[in-house]
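The structures come next, written out as structure tokens.
Throughout, read-outs are computed from the coordinates displayed, never taken from laboratory work. None of the values given here were measured: they were computed from a predicted structure. Cβ atoms are built from the backbone, for glycine too; each structure is taken alone.
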Structure 1
Amino acid sequence: LPGERGVCAVGREYGQSILDGLRASRDTPAAGGAADSKPALTGYSGGSIGTGWAGIIADDYAPDIARNIVGVAEGGVMVRPEHNLAYAGEGAKWSGVVGMALTGMAAAYGDDLSPYLTDLGKKVVAQMVGVKIDDAENTYDHLRWEELFRPEYPTPDDVPPIRAVLDDTNMGLAPVPSYPYYIGQSGGGADQQKTPVHPTLGDGDGVMLLGDTRGLAQYYCDAGTTVQYEEYPPIGHTYAGPYWATQMVPWVNARFAGQAAPSTCGSVSAGNSLTD
């Protein structure tokens, strides 16, 4: 996930890489891709970050690709990263990945967090530079904001570079894409991933939040995008990935076949705020 620059969880850069790859495959004769190929964007977990943001930025960043996109399918979605930091940071399995994401975001935006960090925060950032996600998992019992940042910076609002990054990576503050969407999300994080239910943000799959994906689906529906939003059994983030794939493939195949995309708009449960 971090790549050559140690970047992690930065949607715009992930999305640009996906769209650049599609353009390269189209423009490389040996790849055998037709100029009018109709791509679908699909991704789960970290892949959903790139997929979702590729859909968001495609019209502006790659209009030559955007005009042929048939749909976007994402599962295990990171919608509003500051919520994920608060939620996943409470569980041993994913708290190290919270540190990895924080470190990777700072690297992507060229921010030096050291003036704001506690000694533990500096240790986490140094440890998480360029690591793989498998090496970040199960490294800390929990990582909370007040453990990582000095007392004079009690919230993200008190650290301007963090506030700017969190806003720039919030799908709920980004333009709404026009392509049909399939969004799948599981709960069950407490049992399956040992991440407790958050007292205000609610249940999730251990790292991603049901309330946030509901909020994203509603945000898109309200803007007129066709969305099929599906909540899976409470099987947690790891097991929900294969399940998502079984639902995603027929949805994508139907888009390739030119069938009208189904919609669950109007039946999505109330979600978390993506702006307040």
Structure 2
Amino acid sequence: MSMYYAGILADVGILVLGALSVYIILSTGQLSLGNAGFMGIGAYVTSWLTVKVGLPLTLSLVIAALASGAIGVVVGFPALRLKGIYLAMATLGFGEMVRSFFLNFSAMGGPEGFHGMHHVSTGYIWIWAIAVLVLVMLIERSQIWLEIRAVRDDETAAGLVGLNATEIKVGAFGLGAAVAAIAGGLFAHHHVYIEPGNFSFERSIDFVLAVILGGSTVAPGALVGSVILVILPEYLRFLADWRFAAFGALLIGMLVVRRQGLLDRAVLRFVLPSSSA
């Protein structure tokens, strides 16, 4: 495989993880536009642990995920008081706050960025992407997911039957933040250089768009949306300067036809008859 195609596949795998981080939070009825901030935390923490401390990458990713997950839980509590566009704007503000912090944090390079990480293969990235995707799909088959859906559909009714909506929503924020951190650590070690601009608002939008495009009601939708979001623009290169306009038109057309995204539970039942999705 050429370096060009390996790079594209690596970008898809990293985007899958970022999209899953949004999907986990969105499943509770909360929209986060700040997951690029959690990705940035994971990227810088993982890089610092491997470069400055000398820890193995896998252990560093786990530590970064735990640290980012803890921050996600902290962010999740005040987020409980917000809904809709107000929650989206609050999480957007968090993401920009994280980017600004690293922009002014000279110990990690500040605006000049941070480097010195060892390059990781596309295969290693996809091991993480598939592992997290499978984990989320297993959770979707559990009692926990039924509780998550109940909170999303009607939080008041869920509370009346004894479900702890606060615990479920905050837990989703923590798990989503941890997954985003893994995406960040892998991004840093694939590109072997990071700077605050890598984790801007546009990165969060890519995560959300991948979920909406692929399907926001099933975990495999994150995979489908990520593949399309990364690969389709490459196949439209023959349009030169018009390729992103054409890409945007195709996205709008698809969402008009299928507002739920390409994948939903009905499609999965048809493709995988034995699935209880």
Exercise. A value of -14000 was computed for helix-only ellipticity at 222 nm (-39500 (n - 2.57) for each DSSP H run of 4 or more, over all residues; to 500); which of 1, 2 is the source structure?
Worked result: 1
Problem set entry | Structure from which 21 was derived, relative contact order in percent (Cα under 8 Å, 6 or more apart), options 1, 2 | 1
Exercise. Taking distance in nm of label points 7 Å out along Cα→Cβ at positions 31 and 199 from the coordinates of each of 1, 2, which one would give 2.4?
Worked result: 2
Exercise. The value 1.00 for FRET efficiency 1/(1 + (r/R0)^6) of positions 103 and 127 (r between Cβ atoms, R0 = 30 Å, to 0.05) was derived from one model only; which of 1, 2 is it?
Worked result: 1
Problem set entry | Top of 1, 2 by distance in nm of label points 7 Å out along Cα→Cβ at positions 55 and 223, largest first | 2
Seminar exercise, completed: Comparing 1, 2 on volume of the Cα convex hull per residue in Å³, for residues 63-118 alone, the highest sits with 1
Exercise. Ranked by distance in nm of label points 7 Å out along Cα→Cβ at positions 143 and 263, which of 1, 2 sits at the highest value?
Worked result: 1
